[in-house]
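Quick heads-up: structures coming right below.
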Structure I
Amino acid sequence: MPASYQTHLKLLTLESIVLDRAAWYHLLTDWFCRSNVRLKILSYNIHKCIGGVDRLYDPLRVAHVIARYDPDLVMLQEVDQLARRSNADRQVDLLGDFLGFRHRTYFPNVKIRSGGAYGNAILSRFPLTETSNIDVTVPPKKRRSVLHARFRVRLNGTPGRHTRTLHVYNLHLGLSGIERKIQLRKFLESDPFVGLHHRTPVVVAGDFNDVWGTLGRKLLEPSGFDGVGSPIKTFPAWGPVRALDAIYVRGDVRLSHVYRGRLRLARRASDHLPLIAELEIE
């Protein structure tokens, strides 16, 4: 065989190996990217489904706002149950049924003198494997708590039934700065959070009432949490000037995009705008 043919054959073989390696690299990269779970979470203080401007009770407005963003998990605060002001509706079921969320949990924090109560709720497209409520009340202040839920989410594109555990915590903190710090410390020292591995995916979201924007930097970041760089203003809904609502993550999960709802309807449905986060679980 002439030397020129041998050289050409070697070049073809080398090119084939390089192409094969490149193809394998892209296949593996694609597999790993697809194995990450991509979720959308929405946190929303719904103000008992009472408009912040017109004071009208209209749960359908809130439901339509939530539906517009098509979330996988919904964390709600100020959710009424059997209250006169909201037609004695059980709002967690009213909204859950309308939006098609079969899996839900609710805990009433505050009893209303005229009857009923309001509290936090979680709606999910995934089955709940565990739920609990963490009392973070600071007497004599109003009762406050953190609603916890655990899920098993399937990794996209992986063979078999590989799943990952996700813990979510839905909170509504108090109006006093000192109260909020104590409440957040109580949460960070509570079970089951305190026993979780540092790589376990955790999401903490809700109405932090963080007027000065210091809770994340002073308490959550030292505990391993990441949030958005600049606070996102969500209150009041009709003209936001305060970043009262927030979403933080810890462990093998990252925030890819966080934004507030900008629908015209959202400005009327509640006194807060919803906060939406797109995230990936590794």
Structure II
Amino acid sequence: MKKSVHMIVPDAQCGGSEPSTHNDLLNAQAANRRARVALAGAYRGLDKLGLNEGIDNHLSVRAPAANGEGEVLLLIPYGLHWSEVTASSLVGLNEKDEVVEGEGHADIAAASIHRGIHNARSEDVSCVMHTHMPYATALAVLQDPTLRMCHQNSLRFYDNVAYDKEYQGFVENVCEGDRIAKALGKNDAMIMRSHGALAVGPTIARAFDTMYYLERACQIQVMAMWTGQPLVEIDEETCKKSKTIVDRTGDEYASAFFESVLRRLRKECPDFEN
């Protein structure tokens, strides 16, 4: 089933005598602001869950440029810890990966990985998340990194997780991003050998939900493997039935989950919206 990208735009403005070009600019500015707040919330939320690593890893979203001219790719500036991210601190890159919004510069690995995926999946993906979260990365370093269908969290990824088995060292160019995008294919999640994990989605909420539950599924599997006992794998019919339910209800659940994360942040560290 083909997904459609839900662009982060404000409700249409009705009435008034302002020129349409001015309304378009206001809409672009509002959408840019909303995307910044949501992405900053995703950085802070994943940080609180312990799913980031140092000042590495990166999340991005495509959003209308604040000046109303096309789109920008929003992501963290290099050197900022995820716990420090605010809406205004994010940088915006144009299609040439030049910083046109914000201060600082993007990590070359971030720009390379994310640009390749956004270009390849522009029709159904607006948000890309890459982390070295512990349990997914632990699975990634095994000779067999397969996510087994042994728990209901795993069923979210039935026929929807890719495996990049061609680790080529530190990312330094866009070609590597294109290669990673090809390995991802049409899947929403990927385990990257000797590297980490990747999640994509039509919205920030959906990508956040995918990233969180990918780590939970990997955690349960890795902890079960520690016992040395065989895993109990769920039958294929149940896997298919469960995946159908996830596909039908996923957007609604992900939105509710992400909103709960934002509510927590507004209580504990409201500065993320600055």
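Bear in mind that the values in this text are calculations on the coordinates, not laboratory data. Everything numeric in this text was worked out from a predicted model, so none of it was measured. Cβ atoms are built from the backbone, for glycine too; each structure is taken alone.
Numbers below:
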| item | result |
| --- | --- |
| Top of I, II by distance in nm of label points 7 Å out along Cα→Cβ at positions 81 and 145, largest first | II |
| Source structure (of I, II) for P(r) over Cα pairs in 5 Å bins from 0, in percent, for residues 153-224 alone, computed value 3, 16, 25, 25, 17, 10, 3, 0 | II |
| Value 32, 21, 18, calculated as semi-axes √(5λ) of the Cα gyration tensor in Å, assigned to which of I, II | II |
| Source structure (of I, II) for helix-only ellipticity at 222 nm (-39500 (n - 2.57) for each DSSP H run of 4 or more, over all residues; to 500), computed value -14500 | II |
